[in-house]
Structure I
Amino acid sequence: MSNQWKRELAKAFKDPQELLAYLQIDPQAESKVAGKPLLSKSNFPMLVPQHFAELMEKGNIDDPLLLQVLPFSHELVQDPEFVLQPLDEQDNFIPVKNIVHKYQDRMLFLPKGGCAVNCRYCFRRNFPYDELGSSKEQWQEALDYAYKQNISELILSGGDPLMMNDKEFTWLSEQIISRNLTANPKVDRLRIHSRLPVVLPARINEQFLATCQSLAEAGVKVIWVSHINHPQEISLTLQEKFKLLQQAGVVLLNQSVLLRGVNDSVEVLEALSRKLFAHGVLPYYLHLLDKVEGSTHFYLNDTQALALYAQLQEQTSGYLVPKLAREEVGNKHKTLYTSN
């Protein structure tokens, strides 16, 4: 069953009208948050796996999961602060293909450009993924660069890195284990930023778990940072996958994006933190929206965000409060915010 996730991905909704029909929503219904659905073609096409669609409330155009994936007319709103490349990564931090070198002791490795779901607020929705290297030779070159930089942590990002098939992920893991035999310092942490298991839990299969176990046995701590924005996304199936990942020695963290109409209430954020923690996942970051073109309808200004964060701190245990953070253009670290 190792390829079940690929079969499910092949059947994902790609037509907004078909998704609305499945959800029993009138195509002319207007969202209170984002206006009227845009049912014409987009240069960032809709992609929604069946599993994720099943978690949405039928008949609700403002379902918080649907709002994250359905193309709305508001994506056409122009604002000079919302740009194609909000972090300007390719001009500042890409020394070789597949590598984003922004931090001192760690760096991002982007093995794949695709995702299993196209989130409308994605800050890399216009990233030139077609320029990434896709061969093992090119991945070798990226790893050669990484190991020359004295890093201790390799961060798999994308796109979604779990779009790698099992053989590719195993190959990459074996490369890390092998190189660590002579490297000083060693890469002793492999962090995986992925939303894929949230929308396609079948991706967490036996071979993937076995590879994670092999990394752990070789002294490489695997950390999965899930991208979950709303408690409704944590399905029973995903909860079972959390258990299996923990049994394989994987540390589970979560980061969310603060999104208007999706999770911009203290009740939702608190419920998300509590549900994550109940299943062994530590709330890690709450990101302020990166101002990518097409995402104006998700935006909360800093005053609104800080007021909401203060409420969350007042009524939630400290270990359940994620760090409020923003990525700033050109910075080699995240900017953290407090409510004070």
Structure II
Amino acid sequence: VKSLNISNLRNIESAQIEPDSRLNFFTGDNGAGKTSILEALSVLSKGRSFRSGQISSLIGPEGKFFQIVSKVETQAGDSHQMGMERGTDYWSARHNGEDITQLSQLTQLLPHVLLEPSSHTLVSGPPDGRRKYLDWGVFHVKHEFLLLWRRYNRVLKQRNAALRQSNAMVVESLDPQFIKLGEQLHKAREDHAGLLNTIMQHYLPVFSKTLQGIELSYRKGWAGDSLAEATQTSYQRDTERGTTGPGPHKADLYLSLNGTPAKERLSRGEQKAMTAAMIMAQAQLISDSGEKPILMLDDLSSEFDEAHLGRVLGAGMDLGVQIWLTGTQLAPAVAACESNYTVFHVEHGRVSRVKG
């Protein structure tokens, strides 16, 4: 990111930020607006905030919409101007002066990974969060995955509607496409999960020696080898429940330690370190595919001690990604890992550059 302009997002009335290409630290009191800066990047990239699913909560008091505009430079040196305006019931976006109809056009240009206080639920939380983590990575490595994901979920929605109506004829007509798309989705995820596990093994001892021996494996969401057989076997139960049981929509990333579920044996601190290893493995995989992601670190000083924060920063610096870090005060780990960094002070939604 070469520049980021924010208007009327939460308490940020107007901000113009020209970040360093390497390490950027945003400091200020709690509630000053530091996290809102990272939210702006998330919204521009994903179309939604990592904090709230409600767009209305992001709109500030200065109008009925917010605006985010950014200039991005790719690894190939190409410059892209992108912008978004969002209200409670509409959105518009532009890329290099042209209106766009799909936010995925911006997403491809602005990959990012995020580590923040609640990220440990990636390890301890339900499967849905791990599926989203996995799919975000697959999309940035294989851009065609988004279309496959959308097609599968559209057919799944249609199949569930037919099941609720006990319409066996429609279910039967949808099953060949459901099975074909489901197996393709599974294969793309399985391949990515295998790569993630391989790279994660490098990062586990970096963040905690006690994490050695943890394995990440992909559970596809149905029993047996054949989705067709699993779908046929579960048809009666699916009809009774009005929803599809087997399929990649029930998949999970399974974390095991010596054959047992890792989350049952890891302390809260070890779960945080495990999450950091998973996020950095994702960042490396995306980097290896061509575009380096932005590494966003929100309020990590409240979750990690200086040693662990230093390891996260060091891993990001080694990977050569642009880092955006927030905190209430300048962390010593910042100066320890990089002599050239930029500091911004955030106060009541106003952003000022104070170093670099």
query = If you work out mean count of other Cβ atoms within 10 Å over residues 20-27 for I, II, which one comes out largest?
reply = II
ask   = Out of I, II, which structure matches 0.05 when FRET efficiency 1/(1 + (r/R0)^6) of positions 12 and 236 (r between Cβ atoms, R0 = 30 Å, to 0.05) is calculated?
value = II
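Here log10 I(q)/I(0) by the Debye sum over Cα atoms at q = 0.07, 0.09, 0.13, 0.16 Å⁻¹ was calculated and came to -0.33, -0.55, -1.08, -1.42; which of the structures I, II was it taken from?
Numbers: I: -0.28, -0.47, -1.05, -1.62; II: -0.33, -0.55, -1.08, -1.42.
Working through the options, I get structure II.
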inquiry  = On relative contact order in percent (Cα under 8 Å, 6 or more apart), which of the structures labelled I, II is highest?
reply    = II
request  = Work out which structure the value -9500 belongs to, where helix-only ellipticity at 222 nm (-39500 (n - 2.57) for each DSSP H run of 4 or more, over all residues; to 500) was derived from one of I, II.
outcome  = I
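Between I, II, which one scores greatest on mean projected area of the Cα convex hull in nm², for residues 60-251 alone?
Working: I: 11.8; II: 15.4.
Between I, II, the highest calculated value is found for II.
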remark   = Ranked by distance in nm of label points 7 Å out along Cα→Cβ at positions 100 and 156, the structure on top of I, II with the greatest value is II
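FYI, it's all coordinate maths here, none of it is from the lab. The shown structure was predicted, so the numbers you read here are calculated from the model rather than taken from an experiment. Cβ atoms are built from the backbone, for glycine too; each structure is taken alone.
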